[in-house]
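Asker: Following are the structures in question.
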Structure I
Amino acid sequence: MNIINEKVVEYLDGQYKTLRPELFVIRKYAEQNHIPIILKDTETLIISLLKVKKPKRILEIGTAIGYSASCFAEVCKTTEIVTIESNMESKNIAVKNIDMLGYKNQITVLFGNATDVLKDMEISEKFDFIFIDAGKSHYKDFFDEALKHCEQEALIISDNVLLNAKTVSDEYDPRSKYKTNIKKMREFLEYITNLENIYTAVIPVGDGLAVSVLGDMND
């Protein structure tokens, strides 16, 4: 039986607690202006994972207006966060929000195509927690480049992998409007769930999360 429906989501959203009032203001602004940020249940799960993992350095691919990176900073007070955004307008808003919230010394916002930015990044730049939430058809490229910058036993979270159920069945895309994204996402999930020394669980939370745990790179 499918337990994920609108009533379940509504109930879970009713349990949501914001990390701080200023963050909730940014969330409401994003929701009202149709700016894609992490869903409430996605946020809650990621925060729980952060509290368990206690990462030293976080890499985020897809800053948007800085909401999720700011959530990470609020939970992980001493963690260094690097986030990449390809849209200049969004990047500028993110910088303002991060500054307003007091995280500018903790969060570095980089501008550019994430794949190119990661290729240009020093190989010594390592992270133990990575969050992918950018162009859905490029997830494999993001994942592969991010792997080069992973510490041993790093955690990689890929958001929106179910694409509002379109990944599961073509019936949810009757006009084939998202055909390319669907094909790419299916290929991505097939790829990461079959990688050696990496365990991936696809979780029906929010719009679907793929949680990948890296093994010891020396195994």
Structure II
Amino acid sequence: MTNAPLPRCCSPLDDHWPFTRPLAGAQLISTHFDPARLDEGDYLAAGVPPVRGVAKRQAEHLAGRLCAREALYRVTGVASVPAVGEDRAPQWPAQVSGSITHGQGWAAAIVAPARDWRGLGLDVERLLCSERAEQLVGEILTADELARIAELSPKQRAWRISLVFSLKESLFKALYPLVLTRFYFQDAELLSLDPAQHTARLRLLIDLGDAWPAGSELSGNYVELGEQILSLVAIEA
């Protein structure tokens, strides 16, 4: 654990691994944060470059960077803070892969050696209510995915839509640093779930370069955290 002070808006850092399957060499660090407790000097005291925005934006950014710094320290021995790139993505040291996520007062970061994992995508999403899920379903799910949930109850549909939302966000975070091409919800699909192992299978529907043609399949992990879903897509080296 680094000796850097934690701001009042963040709870002590936690290294609990929430997924069913381990990820060799990876460190996942999380914290709870409260924007109401954010102090004007917290960024300076924590040694994290500030960002502009309302208190919520500032608190979640600070919490995510503190988690990333601790995860980087545990993997590399150097407690650095990922900068924000021109594309707004975290800039990780060359020897690691990493990802940051935050939502509803909780933030986390995962870091692993790049020699083991080429890409990592971590995403947390609030479980959608049925009404909101149905408003968004056309943006998130493909026609085939829609057909697969046609017989589900409204509550089951909302849960599946929330899960697909998170998994596709994780997929983007894992792949984007490798392909440097933006893609969207309709450019990938969920093929299958294994509820016993809390794993998923995803497939690309577009070409993202020679290494990632349409039809490429990737695996994901997921877990419920209270009223949120956390997902992870990890691409082996």
Structure III
Amino acid sequence: MIYSHEVTKMCPVAQGANHGPAPIPEEAKWVQAKEIKDISGFTHGVGWCAPQQGTCKLSLNVKDGVIQEALVETIGCSGMTHSAAMACEILPGKTILEALNTDLVCDAINTAMRELFLQIVYGRTQSAFSEDGLPIGAGLEDLGKGLRSQVGTMYGTLAKGPRYLEMAEGYVTGIALDENNEIIGYQYVSLGKMMDLIKKGEDPNTAYEKSKGQYGRVEDAVKIIDPRCE
């Protein structure tokens, strides 16, 4: 270590205040985090790219500084899906410091990693007060049985009004309208449920019918339109 001439000539003074870092909540414990291995927690965060064409929701489960589980969800840009495929291979097994300084291909995913790093090292995790944290696999709970992201896709124009395209329940197949042409409900098909039935050998048409549902006052509708055509 090299000291400047000015520092070398200084007389020493004792550094009295040395209380360590403020403790942060981690998995129902208060921890004075001094090294990466002192960090544990499960949390979510979002990131975006410079042109803001898309966004990434990243969920990480960290134990003793090492990422044990990663859920990468992207929306808005086709290239992000391939970047997410690489990121889910890259992240598990890395420390959060390694992951922060790893090129995760897509800026939205990189930004999400940065935001998560800040949450985790400041003790702002979702599992801060959960004893022993959340088990590995907790990320999949966000997806439900069909293992699909919760997606909401809506579109509207002044000329033609709103279109519901996809809800958390599934792919919207029909919009129910009242006598004023206002939306009072919608019909949908749960794609995750339908694909599970098909994989089990169900006829696709039967699987489609079994996976249909509706929400709102569909029975009171004057007419039902296809949101993608009419």
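Asker: To which of I, II, III does the computed value 0.9 (distance in nm of label points 7 Å out along Cα→Cβ at positions 162 and 186) belong?
Answerer: Details: I: 1.8; II: 2.6; III: 0.9.
Only one of I, II, III returns 0.9 for distance in nm of label points 7 Å out along Cα→Cβ at positions 162 and 186, namely III.
Asker: Thinking of I, II, III, which structure, once helix-only ellipticity at 222 nm (-39500 (n - 2.57) for each DSSP H run of 4 or more, over all residues; to 500) is computed, gives back -12000? Write out the running numbers ahead of the final one.
Answerer: Details: I: -12000; II: -9500; III: -6500.
Value -12000 for helix-only ellipticity at 222 nm (-39500 (n - 2.57) for each DSSP H run of 4 or more, over all residues; to 500) corresponds to I out of I, II, III.
Asker: One of I, II, III was used to compute distance in nm of label points 7 Å out along Cα→Cβ at positions 18 and 58, and the result was 3.5. Which label is that? Numbers along the way, then the final one.
Answerer: Working: I: 1.8; II: 2.6; III: 3.5.
Considering all the candidates, the number was obtained from III.
Bear in mind that the values in this text are calculations on the coordinates, not laboratory data. Just so we're clear, the structure is a prediction, and the values are computed from it rather than from any experiment. Cβ atoms are built from the backbone, for glycine too; each structure is taken alone.
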